[in-house]
Structure 1
Amino acid sequence: MTRRSCTTNLAQFSQFIYEELDGAGQVDVVYTDFQKAFDKINHKLLIVKTRKLFGFSNNLSLLVESYLSNRSQFVQIENSKSRKFRVTSGVPQGSNLGPLLFVLFVNDLLEMVDCMKVAYADDIKIYKSVSSMNDCLRLQSDLNDISRWCNNNCLHLNVMKCNVVNFTRKRNVISFDYNIEGVNLTRLQEVKDLGVVFDQKLSFIPHINQLILSCSKVYGFIVRNARLFSSSSTLVHLFNALVRSKLEYGCLVWRPIYNCHINRLEALQRKFLKWLAFREDGLYPPRGCDHACLLSRFDTRSLHTRRSLNALKFLFNLLNDNLDCPELLGKLNFFVPPRCTRISQTFYLKTHRTNLLSQSPLSFVCSTANQISSCCDLHWDSLVSIVNKYLNLNSEVS
């Protein structure tokens, strides 16, 4: 959907968990999985919902019905084709309208859930802060409502792929056997959610380990095929597209705060830049060579700096209504000094009980913005101006 993304989904979700874990709490999350969700949408039910729930006019509903009706498909392998068969359910996959029609179909499901919930197409998770068994029972009640809705709407859950994760750092975990129609859900220690691996303690170490392994393989692929390219700038673009894009996906959520993890990630880019220098000069840069010189030579920035810039861009878009995420927007605390002081900061940062909350998306974007509060107005300056002022205040060569 417009103004929403995987990042806004994960940022809203992780911010809630960060805050609960900082308060020594526990959050139980149920990840649902629909069986062939886009293929099983009942056309008649969808048309009824567009009229009753969304107020579609008769002509518009007939247009949607015409779009879905009388569709056929077949399988082709080389020159052989199967017979055609009619498509009586589902929305056209790969189309622009497919995801929108699916969201319209499941919208009433989200409204009936009392617990916290976040959805991205057919990826729906419900979660609740748990302090007693009563909270677990409320979450189970919502799970029962979801199961009944699925049965009434001809859409079924794949129970074997539905999972539950207890996010907590407590020793005494409140354990409850969540179930769907009597089948207990699998309890996981870590789960991949929209491409980001979440572990129970929200350390994101498993995600960082998997990310480094994956990016190292892609880097090796680039080096092995480098003879096909004569320009270093082309190789830089290739690295940025295949490796750096992975290193920055969702980084607002899983951003490392400890130097050991920051250096491990930066080592991937440093290794690539040193290899580029060797390719151009015929001499490999010595151990301990200045990283800033390598960055400047190939006109790039450190991953740490780019994460900060991405945070500023996210905050700018959030404040200027370019992102639709009211849950995060409502948690921003603007700093209003009680008297005239020399302290210049835009946002008020709460005292954290642990280092964990300082890793949260909102803490990161607000603390980054406070670094440029003395020379920048987030409500007036353009995004380009904000980025340039941040770079000017940092010693790294841009």
Structure 2
Amino acid sequence: MYQYIEKAINNALEHDTQCALLFIDLDKFKPVNDSFGHAVGDKLLCNVTERVTSILGNNAQLGRQSGDEFLVLIQNVESQESLRRVVKEISKELANRVIIEDFAINISASIGVALYPFDAVTPDILIRNADVAMMQAKQGGRNDFEFFSDKMNEQIKQKLLLENDLKDAARDNLFFNHYQPIIDIEAKTINGVELLMRWENNGQLVSPALFIPIAEETGLVTQLTEQALRRALVELKKLLNQNKLFYISLNLSPKHILKENITERLQLILAQAQISPKQLRLEITESILLEDKHKAANQLQKLKAAGFKLLLDDFGTGYSSLTYLSQFPINVIKIDQSFVNSIGVDKGDESIIKTILSLAENLELYCIAEGVETREQMMFLASAGCHVLQGYYFAKPMTAKALCEDNCFGNIINLV
């Protein structure tokens, strides 16, 4: 494919025309391979090739980059608008459901676009910039496309700098914990806290939404999560020992949950602090279950057998949430704050909350509603039968010192 790109650039230079390179990466291709087998995966790749080729004209060339990545070279580009129409058509086509060996398969694609001569004048830079644009599309939520811009290079540079700082901070254990209380408004008790990692870099707090994805990409997230847990067991030792029902709720990433020895590692950390697995709850998201369904199921079964309770976070926002309740050993549902925010505003979301609570009761699960910010939201949830809540109405995430102050629990309970 490289030779075709080189030839296209020389041709465009000679005739004063434009050419474009599309970098296509299939979203969630790995779960297809894992769930249906490599033979189905290979047929899907052939199917993708056929569908993309059917859209392209005589001036285009399709090639495989690696794995589930493709390059599309388009010569004699008339305008960005005409190019955008082609890219949009490819994106739309690849999002359509296909049937492979009687399996209905849904995938999508993240597509990056770079243009000669505006974005690059050599094959290597054209490929790199199309790749950068593709990554931007993937980070934006997948099933999308992006045209390369110089701003993306600056973003890549800043990300690399942040990545280096993150590695240094992980090595030197420079992160710290905040804790958000989880309240039972019926019993008027604080049941536990959600552990939230924080990082201050060059005098400024870095948003977890920024550094957690980088930690996942670099493989640091397991180390950071375990460091955070060890800190919590020291900082909250008094609370944990005073009340054996008090628990820490820990967020786990896909990379962490899929580690072969995660159960043993967590058991060892707790044993060293003389804390029972019953006092540690593990929050997982739907993305973990999508990563490798069979392995995730095995890992979660091991964790449950070891005494850990499992919480499905952001419930209701994923398309397969209901399926997971029957396939995985979930104990607790956390109702996503997007539904809670709509209380008093959207009757539809209020109905969804009631449906989730009814479903949980029938499945003998219980619910935690997160993101509670007003008394109105608390009262609605209480009347609907949800009594375990967390959110800014009760308390923002705080340090262990603030949490352990004598009047902290009382002040929070007084808001009920």
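Here, each number is a calculation from the coordinates, and none is a lab measurement. Keep in mind that what you see is a predicted model, and the values were worked out from it rather than measured. Cβ atoms are built from the backbone, for glycine too; each structure is taken alone.
When relative contact order in percent (Cα under 8 Å, 6 or more apart) is computed across structures 1, 2, the figure 12 traces back to 2.
Which of the displayed structures (1, 2) returns the greatest value of mean count of other Cβ atoms within 10 Å over residues 172-179 on calculation? Present the calculation step by step, with values, prior to reporting the outcome.
Numbers: 1: 13.5; 2: 16.6.
Going through 1, 2 one by one, mean count of other Cβ atoms within 10 Å over residues 172-179 is largest in 2.
Ranked by distance in nm of label points 7 Å out along Cα→Cβ at positions 68 and 180, structures 1, 2 are topped by 2, which has the highest value.
Here FRET efficiency 1/(1 + (r/R0)^6) of positions 212 and 388 (r between Cβ atoms, R0 = 25 Å, to 0.05) was derived from just one of the structures 1, 2, and that gives 0.20; the source is 1. Given that mean count of other Cβ atoms within 10 Å over residues 12-19, derived from a single structure, equals 22.1, which label among 1, 2 identifies that structure? That value comes from structure 1.
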